[in-house]
Structure 1
Amino acid sequence: MRIIAGTHRGSRLVTPKGLDTRPTGDRVREAAFNLIGPLDGAAVLDLFAGSGAMGLEALSRGAERAVFVESDRAAMRAIEQNLDKLRLRGTVLREDAVRALRSEAQAGRRYDLVLVDPPYEMFSDLQPALARLVPRVLADDGLLVVETDARVEPELPLEVRTSRKYGRARLTLFEH
């Protein structure tokens, strides 16, 4: 897996071993960032970060800061290794995504881009918490990107910008 564009284009990423994470493929990641657009100076929250590929891509494309939330220890180490290797700055939280969202909302932190890529089978249980908490951390002109199984259409209290299928994956972009 590599960074697709930006200042670190072509850089190889460390990925956690095993089957506990499902990295977003290059094609889907490229499509997501084509839909997202410019990120200069953006604050990014990457939930269910895995190897951190989405948040790292955002930093490579000009985001100012990124917070990576991941509960798996091996995946968290991969994110830290990638940040060190690429000499990028980011905060890595080893925490449950909903708990992290709640903490960020209570602290009043706002993000220009929130990336949500949970295990596909977990999304329906996660959706109510996302509906309640994401609007509280999303900046007024912020963007939420949700990756789900292609058959799932997320429903959140935000305006849908677009929803597109890429093989087994669906990307849905919401605006605040």
Structure 2
Amino acid sequence: MSQTPAQAQVHTARHGTSPLLVILVGLACVTFWILASLLQIQTSEAFILNGSIVSLAPNWAILNQPVDFFQGHLDQSTAKAVLWGWGIELIYLVCIVGYEIAHESIKATNKRFAPWFQTGMFALIILDGYTDFQYGTLGSGFWGQMAFAGITSFIVMFFAIIGIRLIEHGFGEWRA
């Protein structure tokens, strides 16, 4: 029985990279997305609080901030910083996961707000890259800071989606 080119390609793909390796790389992408997101939240909060430079070790207590915020356990300055830091990260997620849906919902509500929405999201993401540059520490000068801000933004923008897709693909190949 002969195979079509598409069937041969699927057959070859199944016998290529191990599904376990694909899943592990996907998990690594998601892990680094979490780490980069935590660092971005920290640099955004440092910007709002006019705080000190952020170390390159994520502060895991940040994960409790939304709960503390909603329960009213934060002072006013910290609450503003939490809203800013987490808000920027949600803007990133909206841009990556559902920009078209978000833009269309704004456009359907008020067509005049749609361009403001688009411009505002872009400006806030640029500002977040600036805060990564200003408040992240590498000790490697201007270009090191640019590299840190660039890779952090890239990881936050793409690694969650890539990681989840790799995990899905790996499990799909495993079942096949």
Output 18 (relative contact order in percent (Cα under 8 Å, 6 or more apart), calculated) maps, among 1, 2, to structure 1
Given -0.44, -0.53, -0.62, -1.27 for log10 I(q)/I(0) by the Debye sum over Cα atoms at q = 0.09, 0.10, 0.11, 0.20 Å⁻¹, calculated: source structure among 1, 2: 2
Tell me which structure, out of 1, 2, gives -27000 once helix-only ellipticity at 222 nm (-39500 (n - 2.57) for each DSSP H run of 4 or more, over all residues; to 500) is calculated. 2
For 16, 13, 11 (semi-axes √(5λ) of the Cα gyration tensor in Å, for residues 38-93 alone, calculated) the corresponding structure among 1, 2: 2
When FRET efficiency 1/(1 + (r/R0)^6) of positions 54 and 110 (r between Cβ atoms, R0 = 41 Å, to 0.05) is calculated for structures 1, 2, the one with the largest value is 1
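Any read-out appearing in this document is the output of simple, stated calculations on the displayed coordinates, not a laboratory observation. Predicted model only: the values in this text are computed from it and were never measured. Cβ atoms are built from the backbone, for glycine too; each structure is taken alone.
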